[in-house]
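There are structures below to look over.
Please treat every number below as a calculation from the coordinates, not as lab data. Note that the structure is predicted; figures quoted are calculated from it, not measured. Cβ atoms are built from the backbone, for glycine too; each structure is taken alone.
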Structure I
Amino acid sequence: MAIATEKEVSDVSAVAQKRWNLGDFDIGKPLGRGKFGHVYLAREKRSNHIVALKVLFKTQLQQSQVEHQLRREVEIQSHLRNPNILRLYGYFYDQKRVYLILEYAARGELYKELQKCKYFSERRAATYVASLARALIYCHGKHEVSDVSAVAQKRWNLGDFDIGKPLGRGKFGHVYLAREKRSNHIVALKVLFKTQLQQSQVEHQLRREVEIQSHLRNPNILRLYGYFYDQKRVYLILEYAARGELYKELQKCKYFSERRAATYVASLARALIYCHGKHVIHRDIKPENLLIGAQGELKIADFGWSVHTFNRRRTMCGTLDYLPPEMVESVEHDASVDIWSLGILCYEFLYGVPPFEAMEHSDTYRRIVQVDLKFPPKPIVSASAKDLISQMLVKESAQRLPLHKLLEHPWIVQNADPSGIYRG
């Protein structure tokens, strides 16, 4: 499984830029049409690079219920790099359409060539078959973890691991310390029971978690190296975070120093900037979903509620105390929900409790919607920290402090360790 890249082409500098929109392209002749839209020849203005621009209509995708299929296509194709696989450089979207920026294949469809020739010579057929075989070998090899050679292999099964002590348990299964035998690489093996996943109807959520997390590469995001399954269980092979759950650390300390809180908040802001650049919203940032690595670095560990941002969404998800007003009110939300959650987290780091906590759920909902933000006198927290929190916990999502501005805030600059590692 793979995940959609941010809208840039890291190894094709001719088309590389962070954001695209339709104004970045000169649109040329139509190259073809399909059930969901059209394909046009196009020129990227800044670079003069020629591409094929595939234009898909959202209403038709929604009516045919193929949005997930498109998302999967983008997730997979955007990270394939092979001379016999058409490159997907990136995508962008507007209110009505999704645009895929594809490599231009100048000689067109093979099918038309075959129709014209009726059949191919053995020499030509063999050349094509060999090219396709090499491309398929490459694709099938993408089941492994391409850049972690210590754990890389084509197929896993339970016999490939020595299972150690349990690290934790959840609603759907258990997590164990494990060693991959061939490489001696230490991992965390998450074992999920299919019956429980089916009973709770979260199979799609798990699939989405795997699709998203397996291709994120950031020092503050827990790696998902791969997965396998048998008749009864699904196994996720995860990076081992040696120092365990942040939640337990917060419970033990009751609250964190400003220096420690700022270091963690800055690390998470950088990780979320990375995620949002990949068009991924996390939607469930909270202490229980954060782990601490061997060096003390913070890692986002759970992507079960995360989504790609092809559209604004209305789904109620995440944890009650961390829900932003737009989710409570069931209106559309976007990546700014993660800014709100980070503001809640910053408050909880400094005070030991979330800001809108109440005895009754209805009171919590009311306080969130009204942004009933209060700063208690104890523990003592600086005015600068309160200012940052106040700029993040804003009801109007567009007015929340952007993450890149958060990193420039005086409280972060003065308190956060630039290494992202708290050294208490």
Structure II
Amino acid sequence: MKLIGNSGKLLEAEFLLEGAEGERLDVVLQSAGGTGGSASSRNRDYPLVLKTLLERLRLVDALLEDAVVDSQRTRTLPRSDRRIQPKPWEYPIPLQQVEDFEVLRKALTRPQGNIGSTGRGGNERKRIRMTFAVLSRADLGQVKQVLQAVEADAPRRSDITAGLTAADINSALAEWQRVGRDAFFERYGGRQAQKYLILVGSDEFDAMAVLRGARALRGLDTSGPFRGDRRAVADPLRSMGFVVDDPESDLEGPLGPDPSPYVAWTGSFSGETDGMTLRSYRREQRILRGALGIGTGDPDRVHQCGICGLSVPERLLAAAHIKPRRDCTDEERRDMSNIAMAACTLGCDALYEYGYLTVQEGGQLLTDHTASVDLHRFHGRIAPAWNRGREPYFAWHRANRFRLASKQRTCV
């Protein structure tokens, strides 16, 4: 079997599920080896799959009771000699109480090098067998669903939105709100925090779970596995008018690559922008990127820097506030088509933020000629980001952030 990762992609590491229904569960993770990226490489996602297995088994209230190296070379050894000791933990390990699964993952891989090896520093990605007690009594089918486990050679369907309308999606959202998240997951399948979230006001709904529910309510085939990537999930939902966010990618705007929908939507931006959590702040950044046209999700797509005019890949552009966000009124923060610009991270973003250069009315760049930084290449150039709508924010920057203006005021 293989796992579908949080990004919707199939992870490259195979494992087996063995055990009695609702009691003990053995997970056998196959070994990894070969040169990474080469034709001989096998199970290259071993570390990520191990971590993801542990994270998802927490959702069925699993206890890790034991873990041993289960390779052909070690099978003749006593179990005590094959046991992996994940210091500082001791068995059994309640996964509900684990705070950092990456730390636990490392604790399970590092000791493997010395088990069944003639010397120190052996392979730390061996075939291992982990034994779990499933306290929730979930059966094997439910565990597979929670794990998002599919047969290694099973093709994944890309038609999860086929046959669905916006009304079907809204019916599923209403069902979620009526029965609650946990009951919805249990009834229609899915798990918390997959790749994409449907945003309705300040509420978040797992997109894949909603789509599975919508298919079930409509009487459509729900047998998977389904693809969970942008083309299969986010793009079709956005085309129906839904706001779909990827919390793990700051390069992808929630309304898609076209900047025009953001202007209308930001008028109803929910919640106070002061005191924002990191999660909501990053979401606002993704909305800003979308409004600026640099939130396509394609990191290699080329756009123009709003300061120097250089054409650079999307991953090298920041959604930079023209007037610092902390100094903006709430109304100004919501003026997302004017309050920000695309600034390249090759120097422009920082030079503007710290006041080494500014933008004059009309768009001409003005630099601090007294600075120790060589800014001659900027002086007198026209900033593509300047327009009449943004001029009030550029004027604030000239008066309050431009270093030369500050020095002149000090001299006076």
Structure III
Amino acid sequence: MTVVRDELELKARVDDPTSVRSAILAAGAELVYRGAMLDRRFDRKDRLRKRDEVVRLRVFHPADRSGEWGVLGWKGAVGNRDGYRHREEWESRVDDPRAALVVLRRLGYKIVLRIDRAIEQYKLGEATLRLEWYPAMDVLLEVEGAPDEIERAIAVTGLPRELFLAESLPYFKEAYEKRTGRTARVSRAEPKRVLELGGDGRATAAREAEGNQDRGRILEVTGRRAWAAAWEHAVRRAGARVADALDAEITRTARQVRLARRRLRRHLLTSAEKRAIAARLGAGGATFVAALDALEAAGGRVADASVLEKDAHVEWQEALRTVARRLEAAWLALEAEVDEERARWTPEIDALAAWRPSLWPIFVIWTPFAMLLIWLGLILGGYLPAPAWLAAQLGF
């Protein structure tokens, strides 16, 4: 499916997404998607940036795990039309976003920006409303459609109209950092070394086939140790960031319901749970590890092979390309697992948000105490006679 449109939109910061969600649903909006939305923007020699254009691969990982898909798109220069942010946009759905990623790389495009967010997308009439949660930034609401549809959708959110701006993501990042003094993050991790190693592996295989590289250096740089170290480092960092984000969300929720600190400690992730998260994130690398085994075996054979032993060289080059492809696929699987990890902890966080202090201390302790104080007040005020023992104590 291909979509061609003039994109008109506004964005607003949302302090209470739960209330906005309730207002949207109460107005009859339909939830059309919930899950992760991962954007990868590409450029080649800075040509698109200079023209203020965007080539973007958007990957969707539904919360119900029904299967990922992607949308490949191009956007023209940003403009302003009657107070709305405007861009010409062409988009086409792709069933295999990983294949689209490979095509873009083969054409010489490189990833220049990563944006990772969890979203809820609603349809209200002809307008689209999208709540967006970023790794470390404000929650945003984007409203897209024709001007009258945008205004109608804004009205039902209950948010002041002046909050909706014709601004892009960098504006909201800067506003967040100025207001909080903290660094905004719109991507979950920095897989640059992992994915670049995949691209370098394919390029190295091609150069070695042309005889332009020293064999020993190639085998060292692209050997099992380098690949495995890059992957393990990426998994550890991703696991630590996921655990930190979950702990931060649990702490924030606990403060909202005024949970005691001693009780909060019981809800924070334990060391065992953090290790389990890292293990689950790395589970998508099974095929990558198998490819490393094949690469190591092929590397051993090609190290001793003569120039005339073409089969050994071809086998090693193909093994190297396979490892590069599997590494990129493993990272995309890790990104999907991050979203699943968040969904795995959502019930516990929701249960914590629903927690309320027990009322029994009020009835068992404070109610009798309050009644006693009232009784004493009535006695001291002369409205009730004092018992003999109390009168003796008070000197009545």
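Identify the structure, out of I, II, III, from whose coordinates distance in nm of label points 7 Å out along Cα→Cβ at positions 24 and 352 was calculated to give 4.9. Derived from I, not from the others.
Assuming 4, 19, 27, 25, 16, 6, 2, 1, 0 is P(r) over Cα pairs in 10 Å bins from 0, in percent as calculated from a single structure, say which of I, II, III it is.
Derived from I, not from the others.
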